[in-house]
Structure P
Amino acid sequence: MTNLAQNLAAAAARDGSASAIRIGDAVVTYAQLDEASARVAGLLHERGVQPGDRVGIMLPNVPQFAAAYYGILRAGAIAVPMNVLLKSREVAYYLGDSQAKLVFAWHGFADEAIAGSATVGTECLLVTPGEFETLLAAATAQHEVADRDAADTAVILYTSGTTGTPKGAELTHANLIRNAQVSVDLFSLTADDVVLGALPLFHVFGQTCGLNATLAAGACLALVPRFDANAVLDTVHHHGVTVFQGVPTMYSALLAHPERAKFDVGSLRMCASGGAALPVEVLRAFEAEFGCIVLEGFGLSETSPVASFNHPDRERKAGSIGTPIAGVEMELRDVENGVGEIVVRGHNIMKGYWNRPDATAEAIDADGWFRTGDLARMDEDGYFFIVDRKKDMIIRGGYNVYPREIEELLYEHPAVREVAVIGIKHAELGEEVCAAVALKDGASATPDELRAYVKSQAAAYKYPRHVWIVDELPKTATGKILKREVKTPEGLTAPYPAR
């Protein structure tokens, strides 16, 4: 039997009364979640959904997401998770590109979902608490789990589309089953664990390391519908959360919370960071404040996502994404001055991009190596250190400047909360280095002071000539800083003299 949904069925068979999901004071047991997913599978069957058909999920971090996700898989169909904040045009693109037959959409975002699905002729089924459960109760449960081939697509995850329209990464049942088990092993998950679910479930990090790994271990997922530092600390405090998984901006936000000391976070035994490079200064400060180790890893939607990690039973190196997980290889290509592009090969690599053979061939070579677009260096022990995204690298006057290096320096300044270093066009130098900085509450620093701070510690071609202070930096739904949406002050797009 190959089907990711089998993990839920097996956990329910082991202990149906155990808590699978908690959200606020509500608890969903494994038996209840398994039954709900069986009724979703039955509902889909009644609506003509066949094995291999695509079904959208446009739901926030609520128990109904898990019921829909495993119900789709149970029916042998393919899940297409989508951000609830998508506008109708984007909804139409995702559903049209994947040729989805049906979409489960959250009632709070009904207008955009209905409009987008109508454009492409996809049936839109609104999920309203209470009403949805009544609908499921009327469906005939499909308790058997569809037997799929290991290489069959289980989920299509759309990439963010930083280089054109989003592409759908096809992740197979084998990809996701293996990656969930890798996560169980990495975090030493058992049925006694409570994992915090603050990462969006529609995103690969929250889906694999949060939802799928937790259920594979028979543990409990404590959901937070939308990341909020106070809500996260409160959930850790009240539910005895043992494992926290987040992106760097979440760690910064928890550290910056003015009343964090009033919450008991003593239950935390391990934290994991991914999605973007975690500034070393943030990692050290978090560990000191929360008394919990943070393991940093690396992956992408196309790698299911975990490709490398700092393993709990080996040396952990601050600032490193660790070493490849079992069964996966990582190398550096086109190395220049010790820095090259990370390529990955193994059981975690996607089947390909949905209906994009050219894009697939460009991303995965004939030997199965996937080009990540991330630049890194590797030390003598085989540990990888992300330098930057290939497309984020700034070339100033012929010199390569890696934004992450400058960001790390700025994070060491006591007033800095978040920072994004970007390049803008320059008539003579090609590009100039600039920094947008958000300060900690109550802290003060001038752009000149921050520029001088970096200038004193970095080569002359690296320090940002232009620094500006912002209230907040733009972020993706997962909390990653979105550099392409950082707005530059008036006049900075025009050529100006380098100082």
Structure Q
Amino acid sequence: MIFEFKGISKAYGSIHALKNASLVLKSGEIRALLGGNGSGKSTLIKVGAGLVKQDKGELLFNGVKSEIHSPQSSKALKLAATSQELSILPNLTVEENITLCKVPVWSRIFTDRKVMRAETENILDKLGILKEIDTPIKELPINKQYLIEFGKAVFQDFDILMIDEITSALYREDVEIVKRLLDEYKRQNKIILFVSHRMSEIFSICDTVTVMRNGEVISTYNLEWVGSDTLLTDMIGNKDRDSEVKEKQKKRKKSGVNQQELLISVKGLPVKRYNTKVNLDIMEGEIIGIAGLQGHGQADIVRTLHGLSGSVEIELRGRRLHIDNPAGAVKHGFAYVSGDRERDGVFKRHDLSENTKVVQELALNKKSDVMAVLKQLNVKFDTTQQDIASLSGGNQQKVILGRWTHTNPLLLLADDPSKGIDIKARGELREILWALSEKGMAMIFVSSDEDELVALCSEKENARVIVLYEGGIVVTLRGFEITRDNIIAATLAKGIDKIP
């Protein structure tokens, strides 16, 4: 079987989301789709899923033109897709969400609940979350919600599966589960289109890769014959990238902020999930990366410091005070960025300007320069009056970050903020965070991506990575100690003595 996007174009006002994009996918192949935010990846998938109607171009099955004008027509052609922005319903249970898009063909009036239950249990067992079958979605952490998003798609009877950036919200062990399932579908001769910003996932999971930039298809490679440098060059369109990065690294090594001033000291910070406590001293301008297996207390630390888990006592520049709620945290100069932009980030019914200035003007009663914030973060947009939901996921996340960094906080609490942000944008984000750190802003940066923590912290003298295991700090890494292998070893509570 061959599925083809042929000459697909789509414009939103003056923004061309797709420009004559063509893509040929074959049975038994896992094709990666790589590109920056706004490069057209999600729009292409939405065209295939019947959520967006292309302005020009055709969709072909085995050379025959097929009309896909709605999600129903897409499903009739056995095409299933996940959504980068969750399409699950928070008030329904896991089982109800999984079965939402499928009922037994033989019974369209009365659903055989035993059959549906058995099929759901089979999928959830493969995803490692069978025990959550009757849990409302809103009670699950974001990584499990994205596993449900994936499960809802594969529960359908599909020949073609399009996965739009679900793994950015997953932990390493979750990604391994997804990989095993995709290998199974590949052996069944399914067609799989896989979108991810993580190079390691692309090389581990996929057979081929197509690179997109500014709505156009730039190149397609067999992954056995290409390296990440070539893909990055195609994606960014900058052949001098390597020399530029090396020059920036030289400058960063020479720079650094004086860490002698203690900004915040916390004794006995509670990690409620494990009924443990940690001590933490944070210096001015310090970057603290936090790593660990899923749910081992990383999010608890940043949420507690922002007043989201009850009152916490801290010392701020030697003065003892209580953080009782987020409003109090903001007034003391604490900023919080969540990786779950759907639940904790964007205000979907408000425009870009309102989403950008909400903290500065409403919480702090100060004037804000919306255009300056958007330009600083290289947000791709048309006008400040457009709905924020019209932006790509990564650009939405940059707006959320900008609304906080614009306030010049003392401490940035970031809970996996780079989820859904492409490689180029992550590099831009790091440059912004480094610059803010040099000006004295401290940050705690939680990430489920070890490579992200290495890139952020390993080159900075005023940075460290702490690894949590079952609610406790098991390792603190600095400088050359900050490697992917060391972080992974510590997250498993193994190899601690091997760290140099």
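Each reported figure results from applying straightforward, stated rules to the coordinates on display, with no laboratory input. Since we're looking at a predicted model, the values are computed, not measured. Cβ atoms are built from the backbone, for glycine too; each structure is taken alone.
Which structure, out of P, Q, was semi-axes √(5λ) of the Cα gyration tensor in Å, for residues 269-460 alone calculated from, if the result is 26, 19, 16?
Details: P: 30, 23, 14; Q: 26, 19, 16.
Attributed to the structure labelled Q.
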TODO: Assign the value 5.8, calculated as distance in nm of label points 7 Å out along Cα→Cβ at positions 29 and 405, to the correct structure from P, Q.
DONE: P
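Could you figure out which one of P, Q the value -0.39, -1.14, -1.22 for log10 I(q)/I(0) by the Debye sum over Cα atoms at q = 0.09, 0.16, 0.17 Å⁻¹, for residues 117-260 alone was computed from? Show your work: numbers first, answer last.
Details: P: -0.39, -1.14, -1.22; Q: -0.41, -0.94, -1.01.
The structure behind it is P.
Comparing structures P, Q by relative contact order in percent (Cα under 8 Å, 6 or more apart), which one has the largest value?
Details: P: 10; Q: 15.
Evaluating relative contact order in percent (Cα under 8 Å, 6 or more apart) on every structure, the highest lands on Q.
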Task: When volume of the Cα convex hull per residue in Å³, for residues 149-204 alone is computed for each of P, Q, the largest belongs to - done: P
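Given a computed value of 2.2 for distance in nm of label points 7 Å out along Cα→Cβ at positions 53 and 69, which structure among P, Q does it belong to? Can you show the working numbers first?
Values: P: 2.2; Q: 0.7.
Computing distance in nm of label points 7 Å out along Cα→Cβ at positions 53 and 69 on every structure in P, Q gives 2.2 only for P.
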